[in-house]
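Participant: Below are structures written as structure tokens.
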Structure 1
Amino acid sequence: MTTIGVEEEYLLLDPATGLPVPLGDKVRATAGLGNLVADREVQCELLQAQIEAATPVCGTLDEVGGHLLRLRHALAAAAETHGCRIAPCATPPLRRPDPVAVTDQARYRAMLAQAPQLVAEHLVNGMHVHVGVPGRESGVHVLNRIRVWLPTLTALSANSPLWDGQDTGFASWRTVVFSRWPVSGPPPRFAGVADHERRVRHLLDAGLISDTGQVYWQARLSERYPTVEVRCCDVQLGVDDAVMLAGLVRGLVETALAEAAHGVPVPECAQELLQASMWHAARHGLGGTLVAPAGGQRPAGEVVDALLRHVAPALEASGDDRTVTALLRRLRRHGTGAERQRAALGEGGIAAVTGLILSRSTMP
């Protein structure tokens, strides 16, 4: 069984107004004073109205869920001491007219100088899943094989329909906001690890990115860990949905490793088709059609079923099949985060959306 770890990004909101508040440093410091959180598990993000939690390396989905609940509870308690709440939504329902302060780190200051408007609007929160791989060559094989499924994961995870108090018409507006950075979207297909390293080196040498952390492909090789990092998912309202997505991602990686070992051909998908498929998934979520990996639009439910069949042997081998299947069934019954936010908006406006988001922050 391969190892797995999850990073989640949250907003810090004023519970009375629903507006983001720049208290990241204070919340992180307070969370670190307790005995439930290790220093490395909580980090400030680009903007001071965001904070990130990262699980330790896990072997099971039960561990992932337990650590996410622990970290959410610890951060929620720390936030409350400063009069704010953690909000597991991928975009804020409302924004302040003035930009949120940037976290005072050299890298973030450089990003602000490089792209001030993009940074000002970067109030977007994702869920990143790290899955262990034997090495970078294996990692490239995985990237080549899972890239066709990234739009389906984006649709399943969609949790950012609102921006500036309005329905954007997109299920994942975060995906659109993030796509404006120079190196973003689905990764290209690589000829091998040497090709991957050459492409990244060209970006660095050309001065188009300042470090490898700015390779914002929606699936990439981690530079810090021996993992593939899948970054296309919105942060989830509840922990159970995050666990389900983590299980699917691990299933995809394990399936890709097995296919590479048995010489199964890499799925063909032109980069322009994949990028358009990602836009389509961000636009519609599970509410319409998705582009199937084989090409052509199909009802979203059919594509999700195909994903589940694709990873079924890996899920069974890891013992994740019952958990993932049950949680996926529940998500399809109750709706994605985007669908639930829209329902709340229709029933009670922005206040109801904020109430929904804050009420889910420490729930399974």
Structure 2
Amino acid sequence: MVKYYKQIIEDNMANKINIAIIGIGDCASALIQGVENYKKNPDKIIGLLPEIKQYSVNNINFVLGIDVNSNKVGKDLSEAIFIEPNCNIKLFEPKFLDAPVIKGPVKDGLNSNIKKIIPLDNNQLDSDVSKEIKKKNVDVAVILLPTGSHNAVKFYAMAALNAGACVINGMPSYVAKDPEIVKKAEDLSLSLIGDDVKSQIGATIIHRSLANLFPMRGAILDRTIQLDWGGSSDFCNLLTPRANGKLVYEEGKRQAKTEAVVANLQNKDTIECQISAVDYIPFLKNQKEAYMRLEGRIFGGAPVRVDITMFVEDGNNSAGVIADCIRVSKIAKDRKIGGVLHSACSFFNKHPPEQLEDYVAKIRLVEFIENKRER
């Protein structure tokens, strides 16, 4: 594996993939730390798909950040990723990247609980996002905004496309399922990957795998729950207080996670499935914990129950997947493929236009990478 990555780096060093990150939170922090660390230490590379041979992390070139946090605006990305409320584990300190963080329009990005922890400065003027993306010759724009920022996600996706950049949507809001955005991407021969990135070894992929195991082994899954909690700004954002003081889970996230877990089950319409974030616990920082329970029936109607708990650094769990998405997006751009990359969406995302079994999605993705499938 190490020899393989070193060879790619040597063969393809000059071909940069210019990246704009929209939303400089914990996932962005983990992504930038990881990529810059791997550039310096290729012998440490893990957590990336080896099938993507055209580009390595060494080709990923961060050139622009977009955020609304007044403490991050005006900083270089190498500095902004460590500014609160970011709390991702610090594994590597990147050198100066010459990648400024500009202020973008807030839109509906702070409509939830997260507005309590994001400082704004009305004296900071919104930048012309499309103009700045174009000026930086961005190849791929990565959207990592707070969950629930539906209008903001669409605005930034359209701005990126208008500037000539492919779009990766890491959030539950629709991009790959939005007809207007898809049409724009097709017309401009720019690719889309979305929606809602599926973590590398996350609660959703584990839950989905266990749920699919039941019918694979001839059993019936009757009901299942998943409860998540953590200390990152994402959990602060997911749980929004209503007027009665009750905390409400962001519905788009619930829908994306539920669909991802039960989508391929024949009895998906009758399974009792409850998925929810249960609390924001600041001292956990970017650590996420999850509990899953699956109840069903085996031979003779006998009951079976599976309980599992997991712990993970949440930002890093998505960052490697985003790095793979970036490399796949650049392959599509090289081939002038516009619109939804269905194989990539199905493999990398919880809420893709087409839900597939994970092994089928992986086969199709590899076929795309090897130019044996159009998209």
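Participant: Ranked on percent of Cα pairs over 13 Å apart, for residues 131-194 alone, which label among 1, 2 comes first with the largest value?
Facilitator: Values: 1: 70; 2: 54.
By percent of Cα pairs over 13 Å apart, for residues 131-194 alone, the leading structure of 1, 2 is 1.
Participant: For which of the structures 1, 2 does the calculation of helix-only ellipticity at 222 nm (-39500 (n - 2.57) for each DSSP H run of 4 or more, over all residues; to 500) return -15500? Don't skip to the end; give the middle numbers.
Facilitator: Numbers: 1: -15500; 2: -10500.
Source structure for this number: 1.
Participant: With mean count of other Cβ atoms within 10 Å over residues 147-154 derived from the coordinates and found to be 26.0, which of 1, 2 does the value describe? Numbers along the way, then the final one.
Facilitator: On the way: 1: 26.0; 2: 23.4.
Computed on structure 1.
No lab work stands behind these numbers, since they all come straight from the coordinates. Only a predicted model underlies this, so the values are computations on that prediction, with no experimental measurement involved. Cβ atoms are built from the backbone, for glycine too; each structure is taken alone.
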